[in-house]
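Please go over the structures that come below.
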Structure P
Amino acid sequence: MKNRIHVLRAERRWSQAELGERVGVSRQAINAVETGKHDPSLSLAFKLAEVFEARIEDVFDPKG
């Protein structure tokens, strides 16, 4: 699934590890979702949207 995690994270100058801490997952999990290797669970998708203060649709492209 395509996503804007890298862009949103870069805008805030957060590392993958920092983002992982904010949503309760490892840096490796953030990397896997960010690079499209794994789709996030629904709960993780909601946490990511919340931490970016965005709608899920603004973070993830369900068509991608």
Structure Q
Amino acid sequence: MLGFQDWGVTLAYVGTIVSAIICVVYGIINWNKPREDETTEITEELEWENHDPELREGDER
């Protein structure tokens, strides 16, 4: 099959192509889909920045 003498090589070759196609399809489907917990994460990060003792007003980075 496909000019290979061993079925294992053929399965690896076909499996690689099939997995690449699956990855491309998955990427296209989920291209701009927002994460479900994105707003929660942003809120937590803002709250953390407001209470971070290392980030005080007037401190330079």
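Here are the numbers:
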read-out: Identity of the structure behind -20000 (criterion: helix-only ellipticity at 222 nm (-39500 (n - 2.57) for each DSSP H run of 4 or more, over all residues; to 500), calculated), options P, Q; value: Q
read-out: Among P, Q, structure where Kirkwood radius over Cα pairs in Å as derived comes to 11.3; value: P
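A short reminder: the numbers here are calculations on the coordinates, not readings from a lab. Being a predicted model, the structure only gives us computed values, none of them experimental.
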